[in-house]
Each structure stands twice: as structure tokens, then as C-alpha cells.
1. Given a value of 43 for relative contact order in percent (Cα under 8 Å, 6 or more apart), calculated from one of P, Q, which structure does it belong to?
2. For percent of Cα pairs over 19 Å apart, for residues 15-134 alone, which structure out of P, Q has the highest calculated value?
3. Taking mean count of other Cβ atoms within 10 Å over residues 207-214 from the coordinates of each of P, Q, which one would give 17.5?
4. Out of P, Q, choose the structure whose coordinates give helix-only ellipticity at 222 nm (-39500 (n - 2.57) for each DSSP H run of 4 or more, over all residues; to 500) equal to -23500 when calculated.
Structure P
Amino acid sequence: MSDTHPGLYPAIEPQRTGTLLRPDGAALYWEASGNPDGRPALYLHGGPGGGLGPGGYRRRFDPERYHVVGLDQRGCGRSRPLAVEHPESLTTNTTQALIDDLEALREHLGIERWLVHGVSWGCALALAYALAHPDRVSELVLVAVTTGAREEIEWITKGVGAIFPEAQSRLAALAHDGERPVDAVARLLRDPARREEAAAAWDAWESTHLSLDPHWAPGPYREDPVDRVNFAMLVTHYWSQDCFLAGPLRIRDRIGGLAGVPGVLIHGRRDISGPAVTPWLLHRAWPGSALHIVEEEGHGGPVQMALARRAMDRFATRA
């Protein structure tokens with residue numbers, strides 16, 4: 001274990017990287033690390049549009065026991081095209097497309113089943129993928145749990161404004177009468193003349209609703225200007241469409257279908273952006289799941305990541 005980051009493994013670099021080409025022209029960056037003969041595991045990043053970043057996720061997996069795969073989801077990171085460069089690509093950027101991408105990557109790598117570890121939006125995608133392909137998922141380890149439901153999106157874009165009314169009023173000022181703030185930002189991001197303004201407004205709102213998190217630091221939520229616009233375009237595209245998980249695809253109504261798939265739900269009590277009621281309700285309806293609420297943390301944090309590492313250590317010993 002690392003002395004500087006208690007509870008995590010030492011940093012490692014990918015052993016292999018590649019590009020998965022999809023029928024619609026998307027080129028998805030993927031990387032693999034750890035033991036090529038170990039238990040397969042897939043990491044799903046947050047956002048939508050957060051990207052793999054510098055690869056800190058690898059430190060939650062035992063590099064001797066896991067074959068760890070990560071990919072930059074459509075439109076972000078090192079995958080191409082970026083949403084900001086080709087906004088028309090958003091028409092094929094849906095949750096179902098992401099699920100199909102994961103299956104294509106699994107087949108490309110010759111993996112039969114894998115543990116799936118998701119954080120934030122990655123939890124919603126992990127659950128949607130597992131419900132679509134339960135025979136391909138051995139276990140789920142989810143941190144900062146979300147499901148992409150309309151009420152979660154309404155809370156994070158409007159309801160939490162009861163705590164931050166000043167910031168909420170600034171965001172709402174972008175909307176037409178009766179228009180949801182998230183729909184307004186998504187609309188403005190499609191207008192090249194208003195794109196940077198809308199991205200800055202969205203970045204300010206993200207930084208505001210995360211500001212009560214014990215690990216929050218002041219400043220822009222996304223430092224790089226291009227990344228700021230790209231992230232805002234992807235998040236608002238998905239959230240304005242209820243993450244393409246409404247109606248019969250609503251995760252909470254289907255979660256019982258994961259009975260028999262072991263799952264660990266890890267969430268911060270102080271996660272004001274995503275209240276703990278979401279993982280609690282999932283746990284109650286998901287036989288075989290375990291719920292851990294970390295009292296002192298918010299939307300992620302070192303204790304939650306250490307709990308994820310411990311869960312994956314336990315799963316690594318399963319037959």
C-alpha cells in the first residue's frame with residue numbers, strides 16, 4: 001500500500017492502450033493495466049464527459065490480481081470526436097450507445113465477464129450496462145451513486161437551489177419562461193455565439209453545488225477552457241434527456257433484476273449534490289447488495305475510495 005495515500009495501491013501505468021473503432025465513426029480510447037492474467041475489471045468514469053484523467057482509478061485495484069480496463073466514453077478525453085469539435089456527434093451519443101461500446105470493448109479484449117467499478121455518472125452507466133448484460137458482470141462496486149433519474153437531475157439542477165438561491169437565480173436567468181435550466185444551458189451550448197458563456201455558467205453552478213463537500217477547493221470546476229465547454233455539452237446533453245434512462249429503462253424500477261449479482265454501494269452522507277436516498281433505495285430493492293454511508297464525506301473522497309479498494313480486494317478472492 002502507498003504511504004502517501006493510505007488505503008490505495010501504488011500508482012501504475014497502462015501496459016496497453018488502443019482505439020476501438022465504432023460503426024458510426026467514433027474512435028474510443030482504451031487502456032489496460034495490472035495483471036493481464038488477472039480477474040478482469042472495468043472502470044467507468046463520471047460526468048457524463050469526465051474522462052479517465054491521469055488514471056488515479058488504477059490505484060483502487062490490486063495490480064497483481066486484476067486486469068484493469070478503462071476507456072474514455074464517447075465525446076471526451078482521448079476519444080474522438082470530441083463533442084465540442086463535432087456537436088453533431090451528440091445525436092448518436094446516448095446511454096444505449098455507451099452500453100454497446102462496452103460490449104464491443106469486452107468482445108475486442110476477449111473478456112467473458114468483468115467486475116464493473118463506477119463513480120458518479122459511472123454508477124448509472126454501470127447499472128444500465130449490468131441490467132442489459134447481467135451475464136457479463138461478475139460484481140459491481142459503485143461510489144457516489146447516481147442512476148440518472150429525472151428526480152436526481154431536478155435536484156442537482158434546481159432543488160439544491162434552495163441552499164444556493166443566489167447561484168440558482170443566475171443559472172435560471174439563462175432559461176426562457178417554463179424552460180428547465182439544464183435544457184437552457186444545453187440549448188445555448190449548441191449556439192457558437194453563446195457557447196462559452198453557457199459553459200462558464202454551468203461550470204460556476206457545478207462548483208457551487210459541490211462547495212459544501214469537505215474536499216472542495218475554490219476555483220473553476222474544469223480548468224481547461226476546451227474541456228469546460230466539452231464537459232458542459234455532454235452533461236447537459238444527457239441530463240436534458242433524463243440520461244436516456246426514463247420510462248421502461250428507469251434503473252430504480254428495474255434494480256431487482258440484479259438479484260444474484262453482488263454489489264457494493266458507497267456514498268457520502270454530505271453529498272449534497274446527490275442525497276443518500278438514491279443508494280438507500282437501490283439497496284433496499286437489490287438483494288445481495290451492501291450499502292456503506294461515509295458520514296464525513298461528500299461526492300467521493302479518500303474514505304470512499306479506500307472502501308471501494310477493500311470491496312474489490314474481497315471480490316478478488318471469490319471463485
Structure Q
Amino acid sequence: MSLLPYIGAIIAGLVLLIWSADRFVEGAVAMARSFGMSPMMIGLTIVAFGTSAPEMLVSATAALTDAPALAVGNALGSNIANIGLVLGITTLVAPIPLKRTVLFREFPVLLGVTILVFPLLLDGELSPTDGIIFLALLALSLYLMSRGSKPEDAPEFLEELEEMPVMTTRKATLWFIVGLAALILSSRILVWGATELALSLGVSELIIGLTIVAIGTSLPELAASVASALKGHHDVALGNIVGSNLFNLLAVLAMPALLNPLAIDSDVLYRDYGTMTAFTFLLAAFAYGMQKKGKLARFEGGILLAGYIAYTVVLYHAAR
């Protein structure tokens with residue numbers, strides 16, 4: 001059978017996924033405004049959640065349709081793509097300024113979570129207990145990042161909020177519902193196309209999740225980060241990636257753990273989680289090492305992108 005229907009489903013699913021995520025966030029933000037939520041809390045919760053909504057819905061759908069390996073691949077692959085591909089390309093477009101709040105509040109939380117999650121996977125199983133711990137860590141992380149936060153600490157959130165349309169509560173509710181419904185539908189289409197493509201090509205769902213699905217669900221971050229860099233607002237990129245990776249690691253990975261527990265292959269633990277950890281700590285080394293210069297330069301971006309290409313080559317050979 002031709003692969004075109006599956007490839008078409010993946011493309012259509014990704015396009016609808018990206019569109020629906022934007023509508024969902026706009027509706028949710030407008031509803032939060034009408035309820036009197038502060039801009040800082042909207043930024044730290046709804047906007048941050050919105051960037052990971054595609055990954056979360058895809059992982060939940062994959063878990064519910066007996067493809068939990070695809071869900072795990074999506075979570076870890078998106079984090080790897082966010083640092084190696086998205087941040088690598090963005091830094092090549094324009095050096096990224098290093099914000100003190102990201103370096104000393106958000107980055108330490110991500111590094112700590114990355115270390116804490118690893119022992120939970122060492123038993124070779126992603127269980128409901130793990131999922132509950134992930135969500136508890138997410139709540140703790142949001143608390144630590146919001147503690148003592150001031151609006152001036154995160155102007156990128158305020159800029160994003162200012163660009164979002166002001167709606168009536170009725171219209172906001174409508175877009176929220178439409179966006180959520182479209183997210184669910186597009187996730188189902190994408191997961192179907194991805195699983196069928198994996199079956200047709202004779203490769204694992206994990207590999208498809210780590211590559212095609214992960215890159216696809218990271219496209220919004222890539223588009224937003226490159227657009228911000230071109231507009232001169234490239235100080236947004238690093239904070240967005242750190243926040244997105246935190247949600248992917250705790251909220252997205254919790255989906256298969258809670259909905260369809262599975263055994264963790266050693267490749268996932270050492271090759272994929274190991275690569276994600278290596279990228280995270282390499283980025284941290286670059287960020288703290290370049291603190292005096294105040295920015296990540298194109299050289300560091302080139303190394304991150306080269307590392308991502310090397311990882312993709314490893315996956316290609318693993319799939320053969």
C-alpha cells in the first residue's frame with residue numbers, strides 16, 4: 001500500500017495541531033483575563049502550558065490508542081529537538097541574550113528535574129506512580145519559578161499577551177472549546193498516520209515519535225523562536241525552551257505513565273534520555289560559561305545543531 005495517506009495524515013494532523021493550539025491558548029488567555037488572573041500567572045501557566053499542548057495531546061492520544069512508545073518518543077524527542085534543532089537554528093540566526101532570571105531560577109529547576117526523573121525510570125517501567133510524581137514535580141517547579149516573580153522579570157510573557165486578541169467571555173469560551181476539540185482531532189489524525197507509517201516502514205513507533213512527531217510538534221517553538229530573533233526579541237527564546245522542556249518532561253511524559261503504563265527499553269533510558277540529559281547540561285554549560293559575555297553565540301548554536309544532526313544519524317542507523 002502507498003505511504004502517501006499516512007504521510008498526508010501526519011502533515012494534515014500537524015497543521016491542524018498547530019492552528020488549534022493557537023486558538024486554544026488565545027481562548028484560554030481571554031477567559032483567564034475575564035476572571036481577573038494576573039498577567040504573570042497567565043504567562044507561567046496558560047502560555048507555558050500552551051506551548052506543550054500539542055505534545056501533551058499527541059502523547060495522551062498515543063497512550064490511549066495502544067502506542068505508548070510513540071508518546072515517550074514524542075516527549076523525549078521534542079526536548080532534544082527543542083535544544084539541538086530549535087535553539088541551534090535560532091542562535092545561528094541571532095545570538096541569544098542570557099537573562100538572569102532564566103539562569104538562576106528556571107534553568108536550575110530544569111536541571112534538577114532532569115536529574116530527579118532518571119532514577120524513576122531505572123526500574124524499566126513507566127508506571128502510574130511515576131506519572132503522579134511527575135505531576136507533583138511539575139506543581140513544585142511552577143511554584144519555585146513563580147515565587148518572587150515580578151512582571152518585569154518576564155516581559156516576553158507580557159508581550160505575547162499584548163499581541164493576543166481581547167475577546168468577550170462568550171467568544172473566548174467558544175475558541176477554547178473549538179481549539180480543544182481540534183487539538184484532540186488533529187492528535188488522533190497525527191497518531192494514526194505515525195503509527196501506520198511505522199508499521200509500513202517496519203520501524204518502531206519509538207523512532208517515529210523521536211523523529212517525525214517530535215520535530216513536527218516542535219515546529220511552533222522553532223517558528224516562534226526564529227520569528228522573535230528576526231524581530232530582535234530573541235531574549236525570549238531560551239526561556240521558552242526551558243519552560244517547554246520542563247512541561248514535556250513532566251506533563252507530557254506523565255500521559256503514557258497514567259493512561260497506559262509501559263516497559264522502558266534500555267535504548268530509551270540510555271540513548272534517548274541520556275542524549276536529552278547531555279543536551280540539557282551542554283546548554284547549561286554554554287549558558288553559564290557565556291554569562292560574562294551575556295549571550296549564546298553562533299558557535300554554540302552550531303555545536304547544538306551539529307549534535308542534533310549526529311543524534312538523528314544514530315536514530316537512522318538504529319531504524320535500519
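1. It was calculated from structure Q.
2. Structure Q gives the largest value of percent of Cα pairs over 19 Å apart, for residues 15-134 alone among P, Q.
3. P
4. Clearly, the read-out refers to Q.
Read-outs: derived from the displayed coordinates by stated rules, not from any lab. Computed from a predicted model, the values in this text were never measured in an experiment. Cβ atoms are built from the backbone, for glycine too; each structure is taken alone.
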